[in-house]
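Dropping the structures in below, format is structure tokens.
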Structure 1
Amino acid sequence: MRLVENTRAGYSFLEGIAPYSSGVIAADGYEITHITLAVSLPWEAGMHAARKYVESMGLSQWSLCGFELRCPQPHTMDGFIDFNASYRAVLQDWDMYVDGENPIARTNVAPVLNPPSETLLYGFSVCQESQGSWNTFVIAGGGELVGSLRAGNIVCEGETDNTAMLEKARTVARLMKTRLDGLGANGQRLSTINVYTAHSLFPLIEGAIAEEIGAITRRGLQWFYTRPPIIDIEFEMDMRGVRQERVVDMATA
């Protein structure tokens, strides 16, 4: 994975696949802030609201460096690819791409309880000038999919016993560590470690996650009772290291 500088926005991004980058890290003199919506909005309207929000701060759309979505249920592989085409079209219309690469980190998961009727925007990340003393970062969501968006690349596809779940969790934890290292980020600066699964997390913490992400022993982790966005992917994580978290009511922002 190649680290690419986004000179228009004050951050670099780690190459990913067409729908999203693998993560972003602020340049010196810049800082990434994470925003959670007080009330989630339909994804496209939410993205436009996020753009309006940063523009009200005197920033451009290029300052947006991450989006988090919540979908009604896991997609088929083809359905996920189709959704991504619509999502990417918004980014392309906004001139967000850098030399043909999508710089924006993303997480997209499906709540098990009280799922939305349509895909919603849950949160986003913004990069802006700052006197912060360290490089803040966001690592995109990733599940146990090794390689391109193809069902055959899912680790232990169709299996959910303890052995399979440990292997899935190890794969994802290693992916998070690889992305952390690829960004050149300091793992001791992790502020939030998120896990997204509908399966019991307890056997996986010591057996898989802590082996790669040692920061959970002091930071803990957040467990979202959700499913990853593709059928048969069972375990997903994302992480970030930021100094500032905000909750914003986009209806009044």
Structure 2
Amino acid sequence: MDYQNIKYEVKDSIAYITMNRPQALNALNAALLGELRDIVETMYKDVRTIRGVIITGEGRSFIAGADITELLAEVPGKSPNVSERFMDVVEETYQTLALLENYPRPVVAAINGFCLGGGLEVALSCDIRIASTKAQMGLPEATLGLIPTYGGTQRLPRLVGIGVAKELIYTCRRIKADEAKEIGLVNKVVEPEELIPAAEELIRTIAQNAPLSIKYDKIAINKGMQMSLEEGLRLEKALGGLAIGSEDAKGGIAAFLEKRSPVFEDK
């Protein structure tokens, strides 16, 4: 399928999603969000051919938030009530980001520039974030009388802690890459020309390990964050039981004992 607002390709088992509205700093509009949903669903269908995903932006922006003008505009066939239209968009975006967050392969946000509002919320849905030295991040919704509604109030505190998250959300302060690294918002900071290679290297490193293990790791971590410690430990035990009974575990253990490299088949 040809996309107008996103560049999508799979190369050497890595899926590349590049937001491609540079004239609008890659702001999220309905068309882009619809394409993103289609791409994520396609990735699920093609999961056995993909070992990792990189999300980035064309030009000088990762994603500079939502397209506010479009959000406020009346749409034929849609409710004239702005709150109802807004909630429809939020629900659709929530579902898309939940699919992205739980995709069974590692998803890396390569933050190349402005990463604001909904853009940061997309990045928070990824497993790992690498930032260019030119990146700027923030949740400025309160300057518009809004609040983050694509997951910012929930995912940010879980990542950086409640106190830091409240300060950033309440003040709407933009932070640069180095500070984002200090507070744990991003995992690594690199020069702009090193951004995509760093993301690729990370995915290739992860891809040396059993993909089924990574899938179970992600389930344990993501679901465990929403459970009590006891429930999370029980989930971990159950997934560990599934992992050790897999063909990949048998092959991986045999390779270890025989002092050779394993060959994993994702089963």
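Computed from the coordinates by the stated procedures, all read-outs in this text should not be read as laboratory data. Since the model is a prediction, treat every value here as computed from it, not as a measurement. Cβ atoms are built from the backbone, for glycine too; each structure is taken alone.
Matching task: -7500 is the computed value of helix-only ellipticity at 222 nm (-39500 (n - 2.57) for each DSSP H run of 4 or more, over all residues; to 500). Pick the structure from 1, 2. The read-out was computed on structure 1. Of the structures labelled 1, 2, one was used to calculate FRET efficiency 1/(1 + (r/R0)^6) of positions 51 and 163 (r between Cβ atoms, R0 = 41 Å, to 0.05), giving 0.35. Name it. For FRET efficiency 1/(1 + (r/R0)^6) of positions 51 and 163 (r between Cβ atoms, R0 = 41 Å, to 0.05), the value 0.35 is produced by structure 1. Comparing relative contact order in percent (Cα under 8 Å, 6 or more apart) across structures 1, 2, the highest value is found for 1.
If FRET efficiency 1/(1 + (r/R0)^6) of positions 83 and 115 (r between Cβ atoms, R0 = 30 Å, to 0.05) is calculated from each of 1, 2, which structure is the one that comes out at 1.00? Among 1, 2, the structure yielding 1.00 for FRET efficiency 1/(1 + (r/R0)^6) of positions 83 and 115 (r between Cβ atoms, R0 = 30 Å, to 0.05) is 1.
Structures 1, 2 were shown, and mean projected area of the Cα convex hull in nm² at 12.4 was computed from 1.
Computing FRET efficiency 1/(1 + (r/R0)^6) of positions 11 and 139 (r between Cβ atoms, R0 = 30 Å, to 0.05) across structures 1, 2 gives 1.00 for structure 1.
Look at distance in nm of label points 7 Å out along Cα→Cβ at positions 123 and 147 for each of 1, 2: the largest one is in 1.
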